[in-house]
1. Tell me which structure, out of I, II, III, gives 3.1 once distance in nm of label points 7 Å out along Cα→Cβ at positions 13 and 341 is calculated.
2. Which of the displayed structures (I, II, III) returns the greatest value of mean count of other Cβ atoms within 10 Å over residues 181-188 on calculation?
Structure I
């Protein structure tokens, strides 16, 4: 949506998608102001809604979307994928959101959830047959998106380094925008508590967050914890809810939070915590920073670029406990870190994102014109 917002003034923008588009709802959710006459919508007419909006068999849906994108590619001067590589059949711009499209990296960074060892989620012949069918339906072009004609845009310097190491390409970096406004609450007015926000799934290591806060409490600091995210419908979520209940009333499961309630929860607490390793960027980390939380992250991945300070990056539960206690006990350091994070928060504005998107598209058009001229 913010990509469309960035380009609508200088370009004729078409949103190509499988899903239904409710611009009013999308504008309200993302904070954009796109009018119906500013962006055209192109959706495949040959797919029934049950396939366009399916929540399962994702590989089939993705391959069919790529096929549809190739069918309409000739109608446009610039093709932009806002979320991970798309096989357009011709050179395009691809914004990397995560590495779920690379099977080896997906298994390393996002392991399958507990219980996903059979059927469609396994490495069995059924899984192979399903992926073969998906590719058959998608009819890939066979183009190498990393041969040099496409523009690959990473969401962090860490992601860019990973792309270079794995695919031998140089990519530009555009940080995603952090959406929403947060109340201004001074440190003295904030609750002596921590917040953790994101999917309640194994790779997020919510259990580690609980361990960290428990360790801080054992050191004499009565820190409480709010876990924001939907914990229903998964084995790991049930484990976390049971753990929270067992720990006592210092852990609160908030469930899914959006809008004003989420903004208030973040802005009214002193500490932000993230425990996932190798996060490509970490939008929830950037949200906590923008909300004014003293945000501590695992010392890996793109999330370290958001906080950009060694005192806010930890290597283990014990290291996190030590650093949090150190900051809580040193008011001067606490104030310095808060001032540092205020400066970092400005780096992830929607205005900055739009400016950089415009620059990427302009550069791509100039390079395309040079190739056509030669």
Structure II
């Protein structure tokens, strides 16, 4: 019997996403908790994968990604952000956005380096930093708009600060960073010689005519930034776990050193299919309007309920305040909603290091209208 095992993440248990999805399944509840669509992937994309499989493209892909896909990504980045990137030295295909984030941190964060993280934050950020010897410095976004207090950021920057992590559109809040935010970030990064890791997996899911402010739009910021993207989010295929990270060549070289020993490469036929599928811009350009219709449908459905929606400008998550219903902690409220009312959500306190509880639940609206109809019918009765 081993007696000397010491956990490197002693306080980390099963993710809240797994817990709530498991509870939803056990209780027969409608699962609006974990962020995955319940409608099909485009048959054209499925057919392309099948074709590339049957043609024999089933062995290891190049470590950095299939050249055809990296070339297509470079073309899309130029069309979208007017930035030219070298597909050979600045783009790496990864096993989803989460691996891209981990590989970036593993490759570039040294022991004792401080990394600024904004809460509520996706739950992989903090563990990835700590597993690689970094020191997370958490700053809470200003509630209820979930905006960055840049004066607080300036006060938290020290000689040990190496990296700032941002997420726009933001999960779980649905807030987006503005041009002013990115200009301020650019100035701080230059002044303090910082790197930036920008989680932009919801880049295409942005609403109300707002333009996504990628770090790739800002020349000086792009020189010191790593931008992470996800095909799973863009093409409704989260289970394929395919993403990519764009970074200057010197940073990419370090990211790839980690990537090659974490996953080495991503499955070949899906990469080839994505390379061909993305040649048609309409396959991704209308995603914002597609999901805005779903957001609006969900919001229209809960009108007249006791839940109060917070602003959602991007992602496929809608936060609802339940202060008019209950004083229960949000985790207990999420459990009651799942077990008693049969609708599963995510308690937003799970995204805070200090467990801030604003009595908010996060609901995923990347669902069919039939699923949303069933859910809002229940929510309106609570």
Structure III
């Protein structure tokens, strides 16, 4: 009999127990705010994991995107190309700087930005005399995008790339960590990510001038003076030493978390993938996904739908989530340019994210799969 008492969440935090010692250290040193050894240690360890030359720990991945746009001097009226199939936080910073988002559809091989639609958009914008100022590329649900194709296009048209790897820490492309291919990359450490700092993010780059500028802006843009002096607008975007302490402990178990999330994905795929109308998010040979979330789409015209499975799971206290609603279909962004063939729209209509937390037990997974199978049989 299924246990209806236990709530299963989509992607809850998974503490290792190591975090407490680093947090205690911050209390003992009385560094509670946005300076301290935990921040420096966290940045050092993140740089080691990602192989980025420099890192800046911030209070969110959204802040990192905002700073990246500021560093690239994106201004009011500039156009910024952005993946359409992503969370709103990817594109909101474009509006923060009063720029114009131009949305690009997905392709079916990775569910990420379509290179063909990207080049079509660039060529079309150039015809109007509006060369895009930047490209924000997303690695959706931890799956690396078609980096070589997209970077080749960006290089040809000389448009800098910002990698939104908020969901993809631990993922690689051609054995290189994603987030380190573009001019700048970013990660999120929100409570639902593969590791967490409670709330937090980071900006990484091989260009130390970029990260130096980002750190300056993230700490209220204080001029070098003996008193508080400011010549431009700054932000309060730095990560706290307490949050960084959580992050240091979490980074120590990152590989364990990736291994478990991939095992969860393989469990779902092995148990459900034999149905030809269920397609899980593909992983090309050159890519290695952290499988932050295990996601699938259903073939059209089936009696079972993603919505029915979602509600069946919810009735048993199990959280699932529809795939992202494409940003060009959101009321906030509906009047901005879009290029593509509505691939992401079909994913949204037919897709679902399954519980993927690294603290799921075998019995939890059996319970989830059994409910889905029961719904399929109906």
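1. Source structure: I.
2. III
Where a number appears in this text, it was derived from the coordinates with a stated rule and is not lab data. It should be emphasised that the depicted structure is a prediction, and the values quoted were computed from it without experimental measurement. Cβ atoms are built from the backbone, for glycine too; each structure is taken alone.
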